[in-house]
Structure 1
Amino acid sequence: MNNTAIITGATRGIGLAIAHAFAKQNKQLVLIGRDETRVAAVQELFQETYGDGHVGIALDVSNKEAIDQTLKDLIKGKTIDLLVNAAGISRDGLLLQTKEKDVQDIINTNLLGTMYVTQHIAKAMIRKRQGGCIINLSSVIGLSGNPGQCIYSASKAGIIGFTKSLAKELGPLQIRVNAIAPGFIETDMTAGILGQPDKRASVLASIPLRRFGQVDDIAEAALFIERSKYMHGQVLQIDGGLIV
């Protein structure tokens, strides 16, 4: 299968919007999500909407063993030219009240999952010797920090460091590596914050554009990065001017 894009976190929110955007560009998608029911539903939706060739894979990216077993077979015979690491979770809470399991889950999913998936896909890109594009989803919280999100912030800051270092490693092989740092995007992940009227008003007042982002705003950024053949090692902030 040529012209293949692998997208993690593809069954909801930002990942799903990015998947739709690339399907419209005639990419053949491997849609990765944690929930088998959601994966099956998204696979059916994409096949009905965009035609055969799109495949859904149930995979928990916090589980390295599962990543190794699944991706080893998945990438055989495929020319992969795009990887989007969009899988992520957030569990807000003050550091002193954060449980060890929450720390491990967030870091394993957001940071280590991104690293381990990228290891496999980068190897596949290198073997085909046709270059490639890797897009990692970070967050403005990884740039600025935020009370109650210490672990999430650390995971997203780690992705920025990972992106910049990997860009230096893979650049000579014509594999471009960039990141997107979304601001407050209206998804089910941000519903806990943006669903509180007082908090919503406070956050909105801090955004110069005076509006929250939509998942399509991030999808457009992903398309831009994929098309921008000289963009490499960058973190693209899509935040309405929240951090300037």
Structure 2
Amino acid sequence: MSCEACRTIPPVVAGEYTPKGQYETIAGLRTYVTGNQESTAGIVDIYDIFGLASQTIQGADLLAQRLNAVVLVPDFFQGDALSHDIIPPDSEEKKQRMGEFLATKANIPENVKVLVEAVQDYKVRFPTVAKWGALGLCWGGKVTALASGPDTEFAASGQVHPGAMDLADAKALSIPHIVLASKDEPADVVGGYAETIATGKGGYVETYSSMWHGWMGARANLEQEESRAGYIRGYNKLGDFFAENLS
């Protein structure tokens, strides 16, 4: 498993993407399932507020192939994600829509509970998985961080261009954790995560200074060379991290 091909994600598709997995209902949620369903490693991939976007689905496929793992993308929003016109939230109408969404469909504490309960069903559905990991993009990063404290069900977890970062979440981590931040996240909190992880929690923190919030999720621009390169580098780094911590 030391060859370069084994340590690199498959080629990224810049145009129209054909998913490699399929959908099924698990734990009461429509869930994208990709990868080796008899693997010993599994990852729950928690999307951003734009839901089951093509770029996010491709990212799940990349990790599944890189790790020979099963990767699940549950639809917490039940098909009712936000649309891209919410960005930027520069009007009262947009701010109201965003606030209502975060208080209902995307309520963080409620979705942490949904995730924790869903893992019990994942264990039954995929009995060969010995170690589960969790990955969150933006909104999903907050859910992931809060599910990575004491008594967590996960062996390792991570956040990409995290949303609502809080140093208290870093201090509560009980497992190895990776943070890939964009230039738009608060540098002091990202630095606090790095300091906390360095004290012995295990993990990795890096800021992609030329990338924007969302570059590895629904706002990824895979047609643009620099953006695609950042997306590829990010998913390779995630692959390295989870390969080390879920094996």
Worksheet, complete the sentence: From the coordinates of one of 1, 2, mean count of other Cβ atoms within 10 Å over residues 65-72 came out at 23.2; that one is structure 2
Worksheet item: Taking FRET efficiency 1/(1 + (r/R0)^6) of positions 73 and 217 (r between Cβ atoms, R0 = 35 Å, to 0.05) for each of 1, 2, which is largest?
Response: 2
Fill in: For Cα extents along the principal axes in Å, for residues 33-160 alone computed as 48, 33, 26, the structure of 1, 2 it came from
1
Item to complete: For the read-out helix-only ellipticity at 222 nm (-39500 (n - 2.57) for each DSSP H run of 4 or more, over all residues; to 500), a value of -11500 was computed from one structure; give its label from 1, 2.
Response: 2
Item to complete: Consider the structures 1, 2: one of them gives 20.9 for mean count of other Cβ atoms within 10 Å over residues 105-112 as calculated from the coordinates. Say which.
Response: 1
Worksheet item: Here mean count of other Cβ atoms within 10 Å over residues 49-56 has been calculated and equals 16.1, so which of 1, 2 was it run on?
Response: 1
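Taken together, the values in this text are just the output of simple stated rules run on the coordinates, not laboratory data. The model shown is predicted, which means the values in this text are computed figures rather than measured ones. Cβ atoms are built from the backbone, for glycine too; each structure is taken alone.
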